[in-house]
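Once you scroll down, you'll see the structures, which are given as structure tokens.
Taken together, the values in this text are just the output of simple stated rules run on the coordinates, not laboratory data. The shown structure was predicted, so the numbers you read here are calculated from the model rather than taken from an experiment.
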Structure P
Amino acid sequence: MRRGTWLKLFLLWLTGMDLRVTLLAVPPLITHIHQTLHLSETEVGILNGMPVLLLSAAATLGSMVVARLDGRRATLIGLVMVAAGSALRGIGLSRVMLFGMTFLMGIGIAIVQPALPSLVYNWMPDGIGLATAVYSNGLFVGEVLAAALTASYVLPLLGGWPQALAFWSALPLITAILIATCTASPPASSNTRAPWFPDFKDPRTWRLGLIQASSSVIYFGSNAFVPDYLHAVGASHLIGVVLGWLSAGQIPPSLFLLTFSQRFVGRRAILQFDALLTACGLALFFVSHPWCRILGAALLGFTSAFAFMLALAYPPLLAEHASEAARLSAGMFTVGYALAFFLPTLGGWAWDHSGLAWTSLFPVAMASALLLIAPIGLKVSK
């Protein structure tokens, strides 16, 4: 592989990490933020849920920026917004700044996400699977770093949560500087004025949205209800280890696809097999033996990450040009994150109305079924 290719892969990996490390630095600090600003529980919920909802609501903005400029410039704009929003969240210890800058950061992330497939299309048209696996690995590494280091090391070192948030904001700023100085924008073409609004009449948009939603629901739905379920069945002592393995299970797929991306990316049968593995993982989790619950959670983490990475690879594989890749991605994220935001509430509703704890994980079973059906009809010619 040429030196320039390695550099682009590294920049893609850094960009993927930037999108999660700033987002997931908040949960480890939420107790300190809560106490300092005297937030209500509703405000805490809004603070955590706002960026996820923006990933759906503002994805179309990212597609528009890519179409009007290009994937590289859109990524630069988004990364600068992420860095600025993250750094300024704690300025003045103000609720207005916290929520306003979180909104700005969420918009920046929403712009970069559909821009990344456009970058992949332009930078590595013959290595789409590998490039997608690389920046997906960055996403998961960012999640792990934020969770593992923020409260234990960054906060004690810097002495306060505003400084800790500002610390992580340096990463997207550094990445933006590297992209600006080490790469060039693609030549202008007529495609820069191509349609940018997602085509919700296109079946591919809905198929990809359902696939991406399924991957998110498997992970976030499990995170939301596994603790209460384990508490309800008298297994509270397993909550920490089960959640740990649920997250740890996301790392192996990204490493696996780095090696075997060409064999698995773009093949709908692989997604359908992943759906069956999800059902197996859920069934295994319901077995009362501790190791069965742990292995089931790890398998759910694995299948959610695997499906998410395969979903990310589809837009550049299906698109005819870079802006179409961004447009498809925007449609996928709009549908996918909207469903991922609302579907888990069905689990809570089912538990409230049935009184049965296991029904809270019904959205995970639904996601498995959707993942089995949604890929039908997807055809990749590349």
Structure Q
Amino acid sequence: MEYITTPDARDAAISVLKGCSVIGVDTEGDSLFSYQERVSLIQVSGGENHYVFDPLLLDSVLPLASILEDRSILKILHGADYDLASMKRDFHFNIGPIFDTTLAARAIGIEKFSLQGLVSRYFQETLSKKYQKADWSHRPIPKEQLDYAFRDTLYLIPLYQILNKEVEKKGREDQIAEECRLLEEITWNGKSFEPNDYLRIKGAKQLPPGSQRVLRELAVARDRLARERNRPPFKVISNWELLIIAKNPPRDETALAQLFPRESASVRRNPPLWLEAVSKGLTTDVSLPGRERRSTTEITLTREEEKLLVHLKTWRNKQAESEGVEPAMVISSGILKVITKERPTTIESLNKIPQIRKWQIKHYGMLLIKEITHLYPLR
């Protein structure tokens, strides 16, 4: 393993990797330790060479685009969506083509499809989880921690070689090809905090209006403090602590302390901040957000349509069991709901449903139409 922190070492490593047809790629971030997470390491393995690139010490990692965006080099990732979105967010890399070992393992019916599970299954090795929640932005990085990082790409290429053969045996290569192409288009969906994001806190919508106003101000105060300290909001004060305060708004420090019989460090450190937020929430004239509009993907079914959905789910579950895969590897419940609403009776009409994949139409299109017309015969 080579730890890359200088431009010369970076360029030499890239030169080596350009000679590979397949590389393994992974990243480490600091989401548990920073307000705005960032990619802190990029691990790349190719052949017998294993590199850990340090974006925080290098002048730039943008030259990596010459291999990550090279369509003649296949990139192997495990659970690719997060890594792809993170690198696109931080470095604008458009990485491809890819092969996701998580998707491949699920497609052939492996239940324990974590990287640790797959390495144990195929190589009888145990990957340590010791640094799974480490602060990857802290420098210097101990050698033991760097060794942990590079082992995440060490097995990716041999895993690809095994899983790709199993996918072909299962007749699901078209599924993996299509799903991996779609993963290339993934983008970071994070957005800046807004006051009405308090509604994301579980239980917020069930609070009475007065408590919701208090919770909104508490969430604003938390986000401001988290930004100032460069810490994740949940490490400033937890959601459940905010809910307790919002449900029983205290007027002074004594009342605030009484809400937490067991000392809460996060509340104890900043009582004036939380009390000021409570006061704002109790006196604000800013209205609460209106009733949220239903998502365009949310579908309301009639009683008759619900009957068809149950029928299609029963078929789907039996099909999955016969193939030895999880139901979502046949077709997800969300897509079945769309199909139920559209009720297609031909392959042509099934093709018009944007959510369904081409591989699903190829493998299950006629079976779906048969199930639909069984309940609703064509006239």
Structure R
Amino acid sequence: MPPQTTLKRTPFHSYHRAGGGKLIEFAGFEMPVRYTGDVEEHLRVRRGVGLFDISHMGEFDVRGPGAVEFLDSMVTNHVAAVEIGQALYTPMCRPDGGIVDDLLIYRSDDHFMLVVNASNIAKDFQWLREHCPPEIRLTDRSDATALLAVQGPRAPDVLRGHVPDQALELASYRFLHGPLFGAPALISRTGYTGEDGFELYFDPAHAAVVWEGLVRAGGSAGLQPVGLGARDTLRLEMAYMLYGHDIDESTTPLEAGLGWTVKLEKGDFIGRDALVRQKQQGPTRKLVGLEVEGRRVLRHGMIAEVEGRSMGRVTSGSFSPSLGRPIGMAYVESSLARVGRALVVRSGARAFPATVVKRPFYTQGSKRS
């Protein structure tokens, strides 16, 4: 018998175990970190196609009169400007500008779906509920939603003939409702890897039909499951944020380089006053990309120094399988945020040179614009 666990499991847990996935705790879930190896799985997505179980993510349903105004008061990006069938990436901030979470908002004709980070489901729901007017119906549908991602340049080959033809022509950050191997689904094209691909939301009752359908349909394209390890290196190469590492309640969107998501002109929202002040004064620190010579890997928490003085801290780091060198991100004093600036990263008694570089690190992905 499998060992007993108090961790939550996604509807695809039995497939991960049967497929040899190495299971670990992640955000309260038992999730596969890898199957064959992080580098192999990473390159499979870059060159072909991979299948991700991301059912640990949270989904909230928001509906009722005034839903647009409510959401616009809660997040930094402009919800009212989003069309039906479009998704929006946005931070959600505290009054001091600190990031409660970064999330996706999907606009359908009669409601919105919010997709939040797994580690923040309870916190986000409580935060929204505390500010929710009585005419808005806010529902946590996380346990009632299965979510898979098919990512890679051959992703359309896997889904062709099993979703509506229009789904294969979706632009980035667009979605539609339609059948997926005969099951009702929301099919979107957002992505967290830099490659072409789709996110598939559906009722967990259809988990077996969809998983097994994807595996069969993806056989000729080389589709294989991919774990959290490769998901992390794929997103890092694109300099996508990982909540709890690169952003949290102590960081603001302006410091993180997410100023493009902050629409100060749209009207009032939680955190606006603080962000206006920070924009006027200029952030004292900024998140930058770093590259390291040799093979020394940057890790979360390492110190960035100049002339022996601490100037910042590494948030994410790894060896980049696509580029063949170590990369990472760090918050540094704004005076050091210039591309080409040399600094030193320290880990205990060891120190090694690093250079500020442009983000994203990887620019050859197949993701649609």
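Observations
- Which entry (P, Q, R) yields the derived value -5500 for helix-only ellipticity at 222 nm (-39500 (n - 2.57) for each DSSP H run of 4 or more, over all residues; to 500): R
- Here Cα Rg over 2.2 N^0.38 Å, for residues 259-314 alone is compared for structures P, Q, R. The highest value is that of Q.
- Identity of the structure behind 2, 13, 15, 18, 20, 14, 9, 6, 2, 0 (criterion: P(r) over Cα pairs in 5 Å bins from 0, in percent, for residues 59-162 alone, calculated), options P, Q, R: P
- Ranking P, Q, R by relative contact order in percent (Cα under 8 Å, 6 or more apart), the structure that comes out highest: P
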